[in-house]
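Below are structures written as structure tokens.
Nothing in this text is a laboratory measurement; each read-out follows from the coordinates by a stated rule. None of these values were measured; they are calculated from a predicted model. Cβ atoms are built from the backbone, for glycine too; each structure is taken alone.
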Structure P
Amino acid sequence: MKIAQVAPLIESVPPQLYGGTERVVSYLTEELVRLGHEVTLFASGDSQTSARLVASAPRALRLDPTVHDYAPHTILQLEHLRQRADEFDVIHFHTDFMHLPLVRALMPNRAVTTMHGRLDLPDYRPLFAEFADTPLVSISNHQRKPLAHCNWIATVYHGLPASVCQFQPEPRGDYFAFLGRISPEKRPDRAIEIARQAGVKLKIAAKVDTVDEPYFHREIEPLLKQPHVEFLGEIDEKQKADFLGNARALLFPIDWPEPFGLVLIEAMSCGTPCIAWRAGSVPEVVDHGVTGFVVESIEEAVDAVRRVSMLDRADVRARFEQRFSAERMARDYLEVYRKVLGKKPDRAAA
């Protein structure tokens, strides 16, 4: 099958540092190539891939100081895709919604869009009411609820290669981990308070976006002075595997409708259990009592911290391999492509 993968230009594929969507696009693209498909990746020029690369920007927009507006570069990418659209059997978008008019006009029966972000935003309702016929894929069942009227054709959970975050049966660190962004919805303040009440060390590896700098300086920076907290800043892919693999558990105390939570399965791949708030996709991703604990209060989280050593890290890794491998994700998407094209399912793959 000839497949186009269209990634955001904000980060490279895979991203050099933080970036969930682009990382998933990389895992999917490489696995589809491994399975024998002809894949073209539309992404920034500093992306690394075994697929054919079509670059609409020389480097990730977030890392380019000359870029002040992402929109013109996105439009240029869509034009590059339009010029080549006839080369592909199916076109898979990971770019939110700017491509929707193009899909309706030129490729209504061979394009699919995976929605990677939150969908409970009021401005989305009129847009997706107009494009209610467009084939969409959700990354969790909970994610799609605000736009239940849309043409959801599948839920495909993220997956990653087993070698990315390698299994660590005996963690060397005596700490709990927080990994992601410093933002109000990620609730690093909760993680700090959970660790304080439980009497354990917390290491925070997180980026601070420009929009979140006031929150960081006002709410979080003063908390970092406590002796049980160590702030590492933003870390890269290699550092992440070591950081998660040597943690006793991942703290994921979110306060928003998390669409998926890639860091959850990255931790599970290491064998590291997750202590996560019951919000958004969490109950779909974390198997309570096996890969971690799903909690609803600080008190429950503190209790989970004290019980987490009871969980078997080999069981955590095994459940990851069953549910969240890159191969499973790629085969699920191949079934989505066949559905969009009106082809019969691949019974062998199923």
Structure Q
Amino acid sequence: MRYLTLDDDATRLAAQQDPAGLVRSLDRAVFDEVQRAPSLLLAIKKSIDEDRRPGRFLLTGSANLMAAPTVADSLAGRMETLTLLPLAQIEIEGRLSNWIDRLHQGEPLRAALGEARVSDRVLKGGYPEVLTRDSERRRQAWAQQYLDALIQRDVRELASVDKIDALSRLLRVIALTSGQIANFSQLAAQVGLDSKTAARFVSIFEQMFLLRRLEAWSSNHLNRLVKAPKIHFLDSGLLAAISGVTASELEQNRLRLGPMLEAFVYAELLKHIQTADEPYRVYHYRDTDQYEIDFVLEDARGGLIGIEVKATISLGKSDLRGLRRLAQQMPNTFIGGLVLYTGEETLPLGPKIWAVPISSFWAAP
């Protein structure tokens, strides 16, 4: 297939000024960074309607084109959309195994012994370009340049934003509160914006696949649940770069690892959900009595698996209170609970509750 990138000035000009002529000249093609010329979609739609051979066009980009306000047509019924998140840890190891399928089928989740420390993987994340760099300084430099390019270029093309500096500041503020309940008024106040503008900027970050809102789990049987979402980054390496967290800092202050480890696990769950045999949704749990669970996996039949994340090798009773609460309230649908921790043993912690090493995400089955 012919490869065309809209980062090229001449190609982008042709796509913007004469999209029909450009597409007419192609039988099969890859359009990279297609979000830079949304007008291409109507021309591609016409070509597809005239020639229904599947797979003629592959459209790739670093932002969600379908969320752009300038898109004239969604290509509904003519296109399949795949979201490619950064690499899962099991992919980095070159293995094919789905953690959620193994969990749901009751297979043992063991530690990956002899591997690098969990914190090292958290700081690197899953972007292929980051993984090829052999020093922390070079990895963080790439992450910062990537973020700057997205904000300076893609934001201007996807949305009408005249406060680019405020956008960058807001992203740093969100990084410092990663994994917490979203309060747009507080976020906005820290960078001199109003809450509606802050919420709009968060939507732009979602469109660029930098972060995602994690909705709260709810049930018709329970009425004391907090409904506000949390905000999570989709790559812990980017989060570390924005926050300025380094390996040496984690050695001195382990408290900094917690929020990044939670983002790391969230991203891993999303990646495994995409390839799982059954559909799953992921939420967080919090009620007005301050019982919390970091993640709740819900299957198509309503079965629930609670997942707590702890940046420690030792656990206490307080780490189980949210899982026990959910088990008590939803006895007919509660499948089980996990406390993911940095230890190396899978251990029972009570009825249907287990301590499981975080390294099980990349361990051999």
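Quick notes
- When FRET efficiency 1/(1 + (r/R0)^6) of positions 112 and 272 (r between Cβ atoms, R0 = 35 Å, to 0.05) is computed across structures P, Q, the figure 1.00 traces back to Q.
- Parent structure of the calculated result 1.0, given that distance in nm of label points 7 Å out along Cα→Cβ at positions 32 and 128 is the read-out and P, Q the choices: Q
- Label whose coordinates, when log10 I(q)/I(0) by the Debye sum over Cα atoms at q = 0.13, 0.14, 0.15 Å⁻¹ is calculated, return -1.13, -1.26, -1.37 (choices P, Q): Q
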